1. Figure out for me which of the structures 1, 2 the number 14.5 belongs to, where mean count of other Cβ atoms within 10 Å over residues 206-213 was derived from the coordinates.
2. To test your reading of the models, identify which of 1, 2 gives 22.1 for mean count of other Cβ atoms within 10 Å over residues 110-117 when calculated.
3. To which of 1, 2 does the computed value 21 (relative contact order in percent (Cα under 8 Å, 6 or more apart)) belong?
4. For mean count of other Cβ atoms within 10 Å over residues 78-85, find whichever of 1, 2 sits highest and give me its label.
5. Mean count of other Cβ atoms within 10 Å over residues 14-21 was computed and gave 20.1; which structure, 1, 2, did it come from?
6. Can you say which of 1, 2 returns -5000 when helix-only ellipticity at 222 nm (-39500 (n - 2.57) for each DSSP H run of 4 or more, over all residues; to 500) is computed?
Structure 1
Amino acid sequence: MNHNLPSYNELPEVFAINLDSVGVITLSGEEQIKYLQGQVTCDVDSLAQEKLLIGAHCNAKGKVFSAFRLLERQGKFLLLQPISSIEQSLAELKKFGVFAKVEITRDTEYAYLAIAGQQASVKMAELFQQVPDKITPVVHEKNTTLVYIAGDISRYLIIDKIDKLAEISATFDFPTYDDALWNLLEISAGFPMLSQQYVAEYVPQMLNLQAINGISFTKGCYLGQETVARMQYLGKNKRALFTLTGKDMVANVGDIIEKKLGENWRKAGDVLAVYQASNLQTYIQGVLANDVDNSTELRIKTQNSTLTIIPLPYKLSTDIE
């Protein structure tokens, strides 16, 4: 395992990540589509065609329990997400699931490995007969499921039993990192990472889910839908997800981000996720007021190092297409 954590600009051409902090909620049974469709923000009916969806599971007030990637494997739905957001989401899904023909569990059978970098597709082609891509983002090879995650840095998820993944990773001739590096890729991609303390804190638009196709505004009712629709059509959302970076500083999940107003500092938002490179370059995912821009002076509370906003790889717009 490589413990030297690179900054974004130092990433190798190809590398692997052991995803110990990623987990899955699984749904199976004859009413799994119908049930999940009434629970989450994405259009589950389109999964058969799309193969991979982004979505959120909200409470009745439209606050997000979890943001996930949804795929199908061996007849089951997998809601892939940080382990930190699974517990409450699972409990809520199970609570309402008793009224439907659906089985909802937390999967402990499978492990998760990522291959990423500019040359990742080349390495994947050496390992597997079929490599997923933008058009076919999920493929299955025997018992192994492969998932393509698009972005400035291509990522491939490999899902299988732990001994099979160990067998695959034993062949690697490139560096393997722990899953701190996954945080960097999620932060730079602007994909929300909810730690336990921020579960049920934000509506989906505060986490930019509308900008990454994580909300369907044309599907029927689901839990929290009224709040989500009101935010979208009445423009009431005042917060958004940002990626920030700072040098020679330390940040932690739960830290307060402050902005300078005249001679004073005021709370601007919260730190959701952090990646600290070995060169002390820190990358932060935070929820801030959505009128913050490059002219706003930002810092972590009680620290003097200033934070710079990194542009997101997608357009953040509240306009209805």
Structure 2
Amino acid sequence: MKSYYRFMLGKGSIYADEGFNNNFVGVDNGVDRDMSDTTQLDRKSFNNMIVPLYMDTHPEKPKAKAHLSSGVLFRVVQSINEGDIIICPDGAGRYHVGEVTSGYTFNKGHILPHQRPMKWYPNTIQRVDMSDALRGSTGATGTIVDITKYADELEQLFGGQKPPVLIHTDETVEDPTVFALERHLEDFLVKNWHQTDLSKRYDIFEDEGELIGQQYEVDTGRIDILAISKDKKELLVVELKKGRASDVVVGQIQRYMGYVVEELADEDQSVRGVIIALEDDIKLRRSLVVAPNIAFYRYQVSFKLFEG
């Protein structure tokens, strides 16, 4: 079964034309080494090799940046398969669509040396034609985003048909009735982080002004928000649920916290979690009784009309 990805060719799609004209997608993850001999490594073994290489050449960078870079490279080398579909924004509201034609290649000295050859289709997708859900996913931070769950919509867009207005795909939310109104919760929280109680103690992970703590990719999914305490002694995993959260989310956030403990946290750093949802239920409350390192916050949505 083929997968679908949104792929950024450089920050702000600065190298988009290079990829379109020369039939490839690629990354420069700060490791100048041919990865052809790593195609059989599992994700953990790959990380164990790449992260030290990255830190040796970028000692000023946080470990979280090294793992993020390793995860992107792993996808280019292994996760993306021949026949998968990739869409790339051109920076002008259009997405070019193409098919991966072969395996990983290394082009030493190129601006994006770690590459996958592509066959680009003649048609493009207009961002304005996407559903709100797909538009949100394609606009997520990160170089590569898996958008396979929108396969049916993407196929409709390839064929020139507009999809339904709303697609709801979050199976861990028991009450999705407010999903449409709250679909921008994550972006709103990030942009207004300084106005929340969490901001008094934590900052969202950044690297040289670049926000890397939103939709932070790990080997079991994506952390909605990864933050660090102002004294650098604690890492915080934030999981957002658009509706009523139940106990399923506890296992999800614990998986993410486990990754942070094993891969990102230094010996003197602790890890905590926060679940944010419109409301909880008895199953979630029971689960949190025995998970003292996970807190629960409610959010409120206010909607007002004024006669003008």
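1. Numbers: 1: 21.1; 2: 14.5.
Structure of origin is 2.
2. Values: 1: 22.1; 2: 18.6.
That value comes from structure 1.
3. Values: 1: 21; 2: 14.
The value was obtained from structure 1.
4. Top value of mean count of other Cβ atoms within 10 Å over residues 78-85 goes to structure 1.
5. Values: 1: 20.1; 2: 16.6.
Of the structures listed, the value fits 1.
6. 1
Values in this text are rule-based calculations from the coordinates and carry no lab data. Owing to the predicted nature of the structure, the values given are computational and were not obtained by experimental measurement. Cβ atoms are built from the backbone, for glycine too; each structure is taken alone.
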